[in-house]
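These are the structures, in structure tokens.
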Structure P
Amino acid sequence: MRHLGILGHSAEGAALCFRAFCREGFRRIGPDEHPDVTLDVIALARSMPGWDSGDHASVRDVLAVSAERLARAGADFFVCPDNTAHMALELPGTELPLPGLHIAEAVADRAAREGRTRVGVLGTRYTMEGPLYPRALAARGIAAEVPDADDRLLVHEVIFRELLNGVLRAESRRAYVRIIGDLAARGCDAVALVCTEIPLLVTPDVSPLPVLDSTRLLARAAFDVAVGERPFPAWRGGPVSA
């Protein structure tokens, strides 16, 4: 079995990915069993100035340090359970020391397998307004839809004020459910939860639309690679072709 490295960016999403990966082993291999996994997280505070200023290259530099530490720990490949971080990882630059799975590709693959045609996208403002999901979904003939500007701001603020800090409020859950309902009314047939903490707040039983949970989809794709049921990745950062 291959050794997974989890390149964490936000603690809550990284922890959820770690648990989901290990639990996949318990389910598919046997009690207490899973492929080797190493988790490395540099505090998000180190990257926030880069996000706030638009200096994504500085964020990539921070993430590259984690990737190097994972390689030294013996990981064979990596995943980064943070959708927004992929905007930095996609920048041109020195190849990362490990190949990795791209989270948007894992989500878009599942959407295509499920026959989705229009997917609502909920994540940070950076992700909702960025190119990751429009590109990945369009490559599979799927349209991407985002909330209106006021609701994008609400979703973003809940992520940074609450979810990244492990705070789950019923009021915020109701707001997210309303926003997902609005996306359904606009013709979406699924919603992609593409901030890796959102699945802690919005579970499939409360969502008005079928859920594409980016955190768990990435963890399952990583497990498939680790046990040889999915091709070994080749991407080492840098641009992803459509």
Structure Q
Amino acid sequence: MKITARCHPLLESLLPKPIPASMALPAWMATMPAEVAGETLGGAAVRTLKHCPPIIDMMRLGVLILCPTDITVQAGEVSWAWKPPVLPDADISRAPIGVHVPEQADGTPYAQRELILKFINYWTLETPSEWSLMFIHPQGYPDLPFTTLGGVVDCDGFKDGYVHFPALLKPGFEGVIRKGTPIAQAVPVQKEIALEVCSMTPEQVASNRKMQEDLGLKAGHYRKSFRQSGKGRVLPD
């Protein structure tokens, strides 16, 4: 499945390029231990999140869109020193960040007193016709000073449009959001799904029971069975 990212030729040398999320796993993944002594278990060794392929695979999905320039948040104001060229043949903001007033989130769980940021994205994104892109907060980066709100866009018919990213600024944050910071993760999703809901057959019950037993008794069984299925990817040890 291919995602094509394009930008205006006059901006190409200025912008950090989108990158596969698999190439930008958060730094803590490399430094965290694989096992720790579980104080709540009397000091017995327990495996950490480093052994959780579902979470790691979520971090690896799709591509990351990166902040185009340093953005400073100070005393309730947002500023930047970026001066991109004027694009007479394009209609896109030269400001790398916009805002939504807090009242736009009234009546929702997203309501807050702080401004709601809107990261401007200078890349158009195109997917094959049977796929859409789901834009979410970069997985594995809960420590960012903002939380990007999710959305889904059909990027085949909208391949010439720009998808921008609303984000909730964390209360009390003051500082700099650096150029190259992941601001959104674009994950391909199929537009149409089929759902069947049913009970297990006796054979499926037996198979399910064996899988649960193996998961409890055999360290790394999920990862090993995933690789044996032919779908495996190299996961961090």
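Values quoted throughout were computed directly from the atomic coordinates according to the rules given, and no laboratory measurement underlies them. As the structure is a prediction and not an experimental result, all values here were calculated from the model. Cβ atoms are built from the backbone, for glycine too; each structure is taken alone.
Below are the figures for this structure:
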read-out	value
Ranking P, Q by mean count of other Cβ atoms within 10 Å over residues 100-107, the structure that comes out highest	P
Computed 0.94 for Rg/Rh (Cα atoms, Kirkwood Rh) - originating structure among P, Q	P
Structure (P, Q) behind the derived value -14000 of helix-only ellipticity at 222 nm (-39500 (n - 2.57) for each DSSP H run of 4 or more, over all residues; to 500)	P
Value 66, calculated as percent of Cα pairs over 18 Å apart, for residues 164-211 alone, assigned to which of P, Q	Q
Which of P, Q leads on mean count of other Cβ atoms within 10 Å over residues 12-19, largest value	P
Parent structure of the calculated result 23, given that relative contact order in percent (Cα under 8 Å, 6 or more apart) is the read-out and P, Q the choices	Q
If FRET efficiency 1/(1 + (r/R0)^6) of positions 28 and 60 (r between Cβ atoms, R0 = 25 Å, to 0.05) is computed and equals 0.15, the structure in P, Q	P
